[in-house]
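Below you'll find the structures, each written out as structure tokens.
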Structure 1
Amino acid sequence: MRVLDRGDQLRKELEAARAAGATVGLVPTMGYLHRGHGALVRRSVAENDLTAVTVFVNPLQFGPAEDLAAYPRDLARDVEVATRAGAGLVFAPPVEDMYPAGPPGVTVHVAGADDLEGASRPGHFDGVATVVAKLFNLAGPCRAYFGEKDWQQLGVVRRLAADLSFPVEVVGCATVREADGLACSSRNSYLSPAERQAATVLYRALSTAALAASAGECDPANIRRLMVNIVAKEPLATLDYAEVRPDRLLLAVRIGTVRLIDNLGA
């Protein structure tokens, strides 16, 4: 395992790998890796000769009232998880390497992403798109792996790669869940034991609504009402949004002060 902290190092390593005939997989993360990240890495390892995991808590995608300072960080643990999953290198740059002049004067704006997470977190997807564009530029031709838990983000990244002609194949990977259905997330570490139990309401609401849809319920309002009613019965839960899209059910819920998102195919 090689741990790099400069963008020019990452570019040089991946260019050398491709020059030697290797294929490259990229797994961008914000660190504090969990089983979901491990599954992304293993998928990349199975499909590429060299897998690079990036670990960077991107300040551009956090709003003023969000948890940038408190976001969990443990690079040694991240390197261990990446190593066990078979990654060949970890890129963990400081903020000064990614944004050497401070907040960048040139950013990537994502049009049409102002609903769901875009409405709840203004500017979030511009921050995501900017950092992913930088990572794609540094990595060069590769396959990049993203989880479906962040469904809207996956769509944004696919548009980014297509619209800006990056030589990157974006690969979406199924959400990894705990035994009780809770989607793996770094933010789960914020939950108290009681909140952790309450957080299962997201999957219960989604799976109940998906079952109703598969049984023939075709009115989006009724399907949404099912999700809203189930979340409302959990005292520790506060609904942010519940949405029904043509092929996807999406939820954002606060459990105490912790905001969790999840989705399921309709």
Structure 2
Amino acid sequence: MARAAGAAARRPFASPPDRGYNAGMERLHKILAHAGVGSRRQCEQLIAAGRVAVDGQIVRELGFKARPEQQITVDGQPIQAERRVYWLVHKPKGYLCTNRDPAGRPLAVDLVPHVPQRVYTVGRLDEASEGLLLLTNDGDLAFRLTHPRFGIEKTYLVQVAGRPSKDDLAQLLKGVWLSDGHVRARRAKVMKRQGESTWLRIVLSEGKNREIRRMLARLGHKVMRLKRIAIGPVKLGGLARGKARRLSGAELTALRQAAERSDLAKETPPTGRP
């Protein structure tokens, strides 16, 4: 019996089947890298060599996913899981939402050089856009805030050339067809006129690449300026351009609750008479 148990512990641990979204799971080599074990490449080599175990079982599969809170060891020694951090940044125009750019252009992560953890952006703002951006190492929350399934609203102020009509606004709500599918705004309203341009407030719950710019271009209005001012209940407020601050405990709780409510609404069947 003991021999069988020992053999089971030494048997390579296979990754669980993918049944959709597995909350909080990340690739094992990323968890090891975030814990300071080594580079991602070095961590992959440790996994392939059979030196990494999850909950007592050896893992050799490079694509294996785990949760950071599981018992993960290297050569029998437990790793120290990286502390989760959450930062709000006011991204200026000209900054990229990626952790590496071969051309050497400025990156959003450059705005938090004092953060020791390896953070990444939650979703993206294109290079020409500005405003609220969240940076974190929490893959679970990042997924919930960006995946259309959860329907987290993002609010933008948009300056467009010309004067969009009521029909234009109605079309934004009805939706337009782009090359990658049908998209629409949750809400859209005129805020003010400024010379030959107009400021709009637009709320989305999706996140296709350059979605607002492409939608408005289809309606004949070029975007002159685009600024995100809120993600769910979290607002940019008066944070200066190029500055960053930690999310408050209340903001983090509100974000998680918003994602949970959205997920529950998707899964709860409609009630009423048959």
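Derivation of every value follows stated rules applied to the coordinates shown; laboratory data play no part. Being a predicted model, the structure only gives us computed values, none of them experimental. Cβ atoms are built from the backbone, for glycine too; each structure is taken alone.
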Using FRET efficiency 1/(1 + (r/R0)^6) of positions 169 and 233 (r between Cβ atoms, R0 = 30 Å, to 0.05) as the calculated read-out, with 0.75 as its value, let me know the right label among 1, 2. 2
Given -7500 for helix-only ellipticity at 222 nm (-39500 (n - 2.57) for each DSSP H run of 4 or more, over all residues; to 500), calculated: source structure among 1, 2: 2
Taking FRET efficiency 1/(1 + (r/R0)^6) of positions 65 and 129 (r between Cβ atoms, R0 = 25 Å, to 0.05) for each of 1, 2, which is largest? 1
Where does the value 6, 24, 28, 23, 12, 6, 2, 0, 0 come from, among 1, 2, when P(r) over Cα pairs in 10 Å bins from 0, in percent is the thing being computed? 2
